[in-house]
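There are structures below to look over.
Values in this text are rule-based calculations from the coordinates and carry no lab data. Keep in mind that this is a model prediction, so the values were computed, not measured. Cβ atoms are built from the backbone, for glycine too; each structure is taken alone.
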Structure P
Amino acid sequence: MGSLGETVPRPKKFNTELTDYSVVHGDKSGPYAENLEVDALIVGAGFAGIFMLKTLRDRGLKTVIFEAGNDTGGTWRWNCYPGAGVDSEVPEYEFSWPEVYSTWNWPSNYPDYKDLRNYFDHVDKVIGVKKDCAFNTVVIEAQFETNEGKWSIKTADGRTTKAKYLVLGTGFAAKRYIPPWPGMDKFKGIVHHSSFWPEEEITVKNKRCAIIGTGASGVQITQAWGPEASELKVFQRTPNLAVPMRKRNLTVEEQERTKPYYPELFRYREANFAGFMYDWYERNTFDDTAQEREAFYEKVWKEGGFRYWVALYKDNLFNPEANKESYKFWAKKTRSRIGDPKLRELLAPWEMPHYFGIKRPCLERNYYEQFNRESVHLVDIKNNTIKEFTETGITLEDGTHHELDIVAVATGFDVVTGVMTQLGLKSIDGAELEKEWTPGAKTYLGTTVSGYPNMFHIYGPHGPTLLSNGPTSVAVQGRWIADTIGKIEANGVKYVNPKIEAADKWKKHILELNDRTLFPTTRSTYMGGSIPGKVYEPVCYSGGIPAYAREIRKALDNWEEGFDIIKA
């Protein structure tokens with residue numbers, strides 16, 4: 001299989017849109033058929049899409065996946081930038097199917113993108129995914145026809161497909177955000193967005209490099225390039241309050257030893273707030289003395305991963321004073337790793353830039369140590385932003401010019417909602433979802449949208465999404481979607497359409513849950529991200545996975561309360 005970049009003519013300097021990957025296919029059979037009719041069409045071949053494919057196929061529905069990329073793996077086919085890897089541990093971060101896990105072992109507890117691609121290839125070998133996938137297939141328009149009771153879906157290569165059910169397994173990060181800096185096309189060096197990174201290796205030895213952005217991808221590229229580049233400049237607007245990953249190699253023996261317990265572990269991950277194998281400490285921060293707190297923080301810090309986020313005191317995301325204690329400990333630990341006092345203030349200031357953990361933390365291995373290298377520099381652009389690219393580099397607002405050979409644009413995504421608004425979805429009244437959601441997203445249960453019958457989404461707006469481990473959320477929402485479709489089929493129903501008032505009520509619930517927390521205090525991915533002009537609002541369900549699962553199940557038991565149910 002060729003790289004993503006090889007299949008497409010590239011007149012542009014670098015890829016910026018999913019449609020850059022659309023290909024007109026010579027083969028018109030199977031999922032590539034011209035006028036395909038199926039029971040269910042899934043968009044996206046990552047964890048969500050593959051979970052739904054197997055689950056719906058097992059229930060006897062003719063199901064296919066349309067995937068914009070050239071292979072399975074979702075995020076892990078796109079994210080091949082230097083240092084790309086996952087921030088959830090295994091076995092939390094995998095499918096719970098015995099036939100898949102019994103014949104698979106990981107090299108480490110935090111797989112990189114290559115490990116994850118190998119894993120998805122293994123999943124395909126075991127359950128047969130690719131035979132039902134159309135690759136380089138980009139959905140550009142879709143509308144439900146109430147008379148027929150079917151979705152009509154158009155793709156960029158000119159095909160039309162009909163399906164009774166449309167399932168968006170598009171996740172939260174499929175719409176890239178590239179700020180409109182002037183002159184990017186003039187720059188004579190190499191420039192790529194982290195999530196449209198080319199497959200071929202870009203050598204940074206003896207090169208002057210820059211990374212714009214300090215989110216997860218910025219942190220990972222810094223760790224990869226720091227030791228290699230002759231000069232590396234990291235452009236930072238806000239410090240990343242990253243926590244230690246504690247990555248280690250795993251032996252086959254230790255994995256095989258624990259596999260008998262996997263069914264129990266997969267059940268257990270759904271019993272915890274964020275879908276991991278650990279949960280909040282049951283005490284409040286000030287129930288303990290300062291000494292006891294210190295000892296507790298130290299213990300959680302040593303264990304690593306997201307424990308120093310969602311396994312802290314249970315009031316950490318609610319009580320501002322409690323939160324400051326967790327930040328103080330984080331700052332003390334992190335500052336001790338940074339040599340230069342000025343850099344300490346920029347990377348881990350004593351004064352909190354925002355409450356701890358209300359932006360999703362990143363996991364790091366040696367991120368802060370990179371700045372102790374003479375060749376690695378931090379460029380603070382908080383009050384001195386990027387003005388333009390030139391032929392030779394980047395100029396800031398104050399006129400400072402940075403000469404560069406290679407630039408990684410790590411500015412992230414139009415998170416959570418942007419994924420669904422880029423598909424050209426139209427309601428039964430002809431409204432465009434993209435316009436309908438301009439004043440704010442509206443869903444029912446974080447899985448359905450009023451006016452879009454028989455359409456479901458996973459790991460998107462108003463679900464636990466960014467506050468959870470992906471595969472856990474996918475399993476909880478995916479089973480619910482499959483059971484809803486099963487109920488539609490069993491009851492001779494043509495389609496279900498969420499009621500407007502049910503969606504309004506769910507939105508109010510999302511706001512109320514969020515307002516109990518510290519999330520509204522800063523602009524973050526939880527509050528719609530940092531895209532200029534985008535509405536400031538919560539996009540995730542913040543009550544935790546166990547509560548979410550109970551709520552959506554109750555709604556399915558009483559489905560006539562939330563849905564208009566149209567019989568065949």
Structure Q
Amino acid sequence: MRMPTIHRRIRHRALLWAVAASLALTATSGAPAGADSPAPGLSQTLDHILGDTRLDGAQVGVVVSDAETGQTLYQRNGGGRLVPASSTKLLTSTAAMALLGPDYRFSTDVLADGSRHGSVVQGDLYLRGTGDPTMLAEDYDRLAVTVAASGIRRITGRLVADDTRFDSNRLGASWAADDESAYYSSQISPLTVAPDTDYDAGTVLLSVAPGSAPGDTPRVKVTPSNDYVRIDNRATTVAAGGSRTITVDRMHGTNTIVVSGKIPVESTPATSWTSVWEPTGYAAAVFADALAAHGVKVTRGTVLGKAVPQGATTLAAHPSMPLKDLLTPFLKLSNNNHAEVLVKTIGYEVKGSGTWSAGLSAIADHLRTLGLDPSDLRQMDGSGLSRMDVVSTEQFTELLVAARHQPWFEEWYDALPIACVSDRMTGGTLRSRMCGTSAAGNLHGKTGSLTGVSGLSGYVTDADGRKLVFSFVSNNYVASSVKDIEDAVGAALAGYSEKGAQQPQGTARSDRPSTDAPTARDAQSGRTDLECSWTKPVSC
């Protein structure tokens with residue numbers, strides 16, 4: 001798949017916002033709805049919004065409930081199973097907090113197997129990973145510094161990369177083949193490297209800058225610097241004002257990354273996050289370079305996939321941030337690799353097997369403890385990249401209600417994206433959405449996007465101060481985006497008053513969501529409705 005290197009904002013088609021906002025603010029003056037009865041004013045408002053013709057022929061599920069009581073206030077096809085995309089991360093993240101705990105940490109360790117004679121280890125040096133998706137090149141460098149500081153200068157054997165905590169299946173069930181080189185579809189290994197503090201594990205960051213004059217070969221910088229990937233630079237610098245058509249593709253089954261296309265003189269560099277083939281070898285290569293830079297020589301090269309033998313001596317260790325902190329980049333930026341690492345880690349810690357099947361079985365067991373029936377849904381991965389995942393909006397709202405009673409809820413809730421909060425690690429995938437509405441700074445939710453799939457599920461406080469939970473998932477629409485319909489629903493819920501109370505004149509905010517909030521678009525392949533953060537536009 002060609003990676004996104006140019007991004008643009010897509011203007012949404014407007015709904016009848018003024019009518020919908022008016023309905024939301026004057027919603028109902030009647031008695032509260034019964035346990036299974038929709039609130040009449042709310043029903044009118046949401047029915048109007050969901051009447052958008054872009055949803056004609058699509059499958060749509062919507063449920064709104066009182067967060068305290070679980071009382072259903074509105075539902076449309078709430079029991080229908082739908083492909084949830086990244087809304088699946090609600091299942092994964094809540095299970096991780098419950099089963100691993102907020103303070104759970106990964107560890108990346110360096111061990112020696114053999115006898116030591118002065119500065120020489122007669123044996124092998126092991127690099128053991130347990131799944132940390134936040135390991136940066138500088139973290140491997142610090143491990144190498146610790147080894148060198150112990151006085152070791154030569155390893156007579158090999159550098160052995162122990163990735164046996166997980167099985168060898170690197171890609172999830174039914175993940176799209178044309179996404180293979182995309183960073184949001186990176187391979188899963190307990191040993192990996194992230195190029196940045198978004199913690200895009202298993203990827204390299206490429207920066208393609210123009211040459212000095214037309215006809216020059218552009219300059220390509222790889223972060224982190226390594227010789228594990230090879231750059232095949234076929235791109236050309238063109239005159240100022242020319243077309244910018246840089247594309248980046250990794251060749252299947254290899255770490256040869258082809259850069260092609262054109263970039264104008266004096267233009268800003270094009271950037272691309274590209275997955276590597278076999279992240280265990282990537283981590284070992286970065287660590288081997290760090291060892292060499294600090295004067296530690298490994299005599300016999302590198303071997304992948306062998307477990308540390310019993311009795312090996314620990315020389316250095318790097319603990320990860322706790323899970324409660326990892327939730328921020330995971331959920332705010334909808335990081336797929338993090339989700340899959342957590343599934344396999346749950347499998348290892350709960351079932352004794354670092355596999356998707358073991359982890360998903362443990363998640364299903366956890367759902368039962370919350371009162372959900374996992375036989376009514378199908379979860380095939382942790383991130384929602386698989387189109388074999390199916391979950392109903394009714395099940396999502398039940399999960400959201402149940403989560404509020406868990407001891408880890410506040411930390412998890414804070415990690416969800418927040419509507420129209422501009423800071424990227426606070427607003428996340430909602431940072432440019434629902435601005436200028438009562439949902440701004442109020443609605444916490446998890447987005448989900450694949451081509452023809454969109455969703456938003458979470459929490460919002462209405463105009464009466466009542467906390468609501470909601471889930472909205474749509475499948476099989478053919479419009480470029482339905483995100484503004486989701487935004488209209490979120491704004492209507494935030495502005496809804498069961499008491500019929502109007503906000504004072506002059507202080508009420510418009511409940512018309514911004515019409516220029518971006519939808520993700522891959523400018524090179526023409527794909528739309530990928531998760532906003534997956535295409536890394538400046539506005540997301």
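From which structure (P, Q) was FRET efficiency 1/(1 + (r/R0)^6) of positions 333 and 389 (r between Cβ atoms, R0 = 30 Å, to 0.05) calculated, if the value obtained is 0.95? Write down the numbers at each step before the final one.
Values: P: 0.25; Q: 0.95.
Source structure: Q.
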When mean count of other Cβ atoms within 10 Å over residues 125-132 is computed for each of P, Q, the largest belongs to: Q
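Going by distance in nm of label points 7 Å out along Cα→Cβ at positions 141 and 325, which of structures P, Q comes out largest? Could you put the intermediate results ahead of the total?
On the way: P: 5.9; Q: 1.9.
Largest one: structure P.
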Answer label among P, Q for the case where relative contact order in percent (Cα under 8 Å, 6 or more apart), calculated from the coordinates, equals 24: Q
